[in-house]
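Participant: Take a look at the structures below.
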Structure P
Amino acid sequence: PCLTLSAQDREMLDGVHGRAAQVAMGIIVRMAELQGANTLLDITQAHIDGCIYTGPACLRFARQLVEWGAQVKVPTTLNAISVDKRRWREQGIDAAFGEPAAALGDAYLEMGAQVSFTCAPYLLDSAPRLGEQIVWAESNAVVYANSVLGARTLKYPDYLDICIALTGRAPLSGCHLPGQRHASLRIELPALDELDDAFYPLLGYHVGLLCGSEIPVICGLEHAQPDLDDLKAFGAAFATTSAAPMFHIAGVTPEAPSAERALGGQAPARLLRVSAMDLLESWWELNSAEEPRVDLVSLGNPHFSFSECARLATLCAGRRKHADTALVITCGRAIHERARDAGHVATLEAFGAQFVTDTCWCMLGEPVIPPAARTLMTNSGKYAHYAPGLVGRRVHFGSLAECVDAACSGRASGRLPAWLQLGEATEEPAHV
């Protein structure tokens, strides 16, 4: 199809609005052609993932845009960057990494982006509304925006995100179109009782493995009433194992008042039934640790919400962590300020917890992860999946309450949640 451009699109392409907008529009036009889009659309906000430092080239790219006078045209938030921008030196981060990582954040701020530095922009006051056309990058943020908020975005890649923010224009394709948001896969869940918060990240991880790039509608949670933290955990784990840009949960997410509506009135291309045994197999995949000891409890992947801080403070109140076990929480600055004002930070620091802002576990290594630490524990399906490869540590995965208990005892209980206790079949498979 031939791409139709507006008069202002052509002005940007011709350099009328400066070199940065011209280069950005050139990249967008080429991407639109590759995607088969026949027009561009206006977007209301952007979230930039390209602010993560991956080497000199990404800093050079951003600085070149700044030199060309780049300024964002829509409200723009920044993802978690590679360091805690205010405290990386006191955390012992090598300056050879910390300085360019912080400088990359500064370059995007010079382009007019907000000081957000969070992988959970949906927790900010600027979160988009149902039907809003946006451009977000970062897989968990994209999935949450599409699925839970009902906003419309693709899984935008790094660097295309800032190009669109500089022009306010994006190719009209994929999930920006109502007809591209329907489910094609129906997933039926077993009847499970006594669900805890470990259920949702585990389910997201498992469902993502089944989906590939197909959008699913999940049936069987109509009466479970997952809250926004549950959906955040589900979506992040789902985005870890699936290429799909969104999910539907029948009776829960806004575009799925019923499975039939989520499917767009069509029969599903595939119908899958998940058994409790299937979920148990995924549980053991996420629980890669072979020894009970826990050297580090890592929380906040994606960034902790205010309600998670409050719940954790309740679990930790009046207790003290084990001397040999660290507990570290990552969150955005805005959430940290709210939690501090509410007294939750003081409660958690009295327990022995540490807070890290601006960055997240997918970017953190030693010395924030203690060099002597061999085994960690998390309630994040996303981090349980990534940590062995990213930081070379084995993982215990479990609920937030189990994480707190492990922080106090220095050991993971190894208990299965009630909803996974299936009799003799619950024995962990022997490690080879």
Structure Q
Amino acid sequence: MAKVKRLNSQDAGFKEILLSSLSLPMADDQAIDAAVVKILSAVKDQGDSAVLELTQKFDRLNASSVADLEISRHDLERAYLSLAPEQKNALDIAAKRVRAYHEKQKIEAGCHSWEYEEADGTRLGQKVTPLDRVGIYVPGGKAAYPSSVLMNAIPAKVAGVPEVVMVVPTPDGARNPLVLAAAFIAGVDRVFTIGGAQAVGALAYGTQTIPSVDKIVGPGNAYVAAAKRRVFGIVGIDMIAGPSEILVICDGSSNPDWVAMDLFSQAEHDEQAQSILLCPDSKFIDQVQASINRLLPEMPRAKVIEASLVNRALLIQVRDMNEACEIANAIAAEHLEICALEPRQWAEKIRHAGAIFMGNYTSESLGDYCAGPNHVLPTARTARFSSPLGVYDFIKRSSMIEVSEGGAQALGLVASTLAHGEGLQAHARAAEMRLKK
């Protein structure tokens, strides 16, 4: 039986207990970082030979060259064609929906160039261009995530990125056909069967075989996260992702079995994932705990789910739904479900969440796979200042300025005055030389 920790928002010290429950115990970050520094240094200095040696060491792949670790587009297509019809259909539908959502996002989210002209003929605007080359990291080993391929590669392609390079570890040479098929559907250009910090280093620095990229996106383990943090500045990165999270706000009108299974859906990721329920109805919370106890034994990943629920999950009784929304904003969860009769009423009160799932029929798992919006979301309360991965992450903006002769007369005087005030005489002179005598 997975006895989940119960809290009441009216108890003394509740806020402090909640915040301490959200934080993770510090892992051996220094040891991980030290190992990553060595790996990155080796890849930077030795290129292909380091990548080959590290791949043989960690993934037990015996290849004579890094070129042997690349999967051709033809092989990706063969993987797609080899799928069972239901798998192929599911991937096709998911990819179509993810692509449609991000194409709409491109239109609505300021991902296009624009300019305007002032009365004196001065033209100002912004030029939007896609990144030249992007690297996506796809986890392998214990689990395979074709959905991550779609969510990372499709918005890059919708943004117009000419070349997407994917890295995916294949320990002992085990290639997942769904992952390769997803790469084919998403339009990934090159795929290398490498992983870990060495894959991040190869994408950041480039090797004799693997091209350097402008940005690296996608989830990974602690070593991948540490490597991404280290190479940031040389390349862009999407985010440093922590363990997965789900927060369910419920008014007590939902099916407790549904809520319990939604909590399981994040808990099954790993032992450090966090599942939280906020509800004003204590009897409903009792029902959810009973559902957890009844449903858990039948889950294939019961041990992982139980460890996550016992160590990190919370069942919190709140005063009312308004307070639930206040607490949800403080938590700023990756996934926020609102299981209530009037979900949009409460969604209006939410300011901080990676993704908001409204209504009893909107399970978080639909967002993970096929609803359309991106499932790469900010974790560890970073939803307070971060957004889901999107088309906007694969473009950059350049300011466009074309000042007319008339505009230079007015603006030159302003710039001259401000430049002299800052003690930058060359700045002032540059503006003054264009003034009519």
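No value in this document is a laboratory result; all are computed from the given coordinates. Computed from a predicted structure; not experimentally measured. Cβ atoms are built from the backbone, for glycine too; each structure is taken alone.
Participant: Assuming -0.48 is log10 I(q)/I(0) by the Debye sum over Cα atoms at q = 0.10 Å⁻¹, for residues 111-326 alone as calculated from a single structure, say which of P, Q it is.
Facilitator: The value was obtained from structure P.
Participant: Between structures P, Q, where is distance in nm of label points 7 Å out along Cα→Cβ at positions 159 and 375 highest? Write out the running numbers ahead of the final one.
Facilitator: Working: P: 4.2; Q: 2.0.
If we compare distance in nm of label points 7 Å out along Cα→Cβ at positions 159 and 375 over P, Q, the biggest value is for P.
Participant: Quick check on the output: 5.9 is distance in nm of label points 7 Å out along Cα→Cβ at positions 63 and 271, derived from one of P, Q. Which one produced it?
Facilitator: The correct label is P.
Participant: Of the structures labelled P, Q, one was used to calculate relative contact order in percent (Cα under 8 Å, 6 or more apart), giving 16. Name it.
Facilitator: P
Participant: Of the structures labelled P, Q, which one yields 22.0, 71 when Rg and Dmax of the Cα atoms in Å is computed from its coordinates?
Facilitator: Values: P: 22.0, 71; Q: 25.4, 87.
Clearly, the read-out refers to P.
Participant: One of P, Q was used to compute helix-only ellipticity at 222 nm (-39500 (n - 2.57) for each DSSP H run of 4 or more, over all residues; to 500), and the result was -11000. Which label is that?
Facilitator: P
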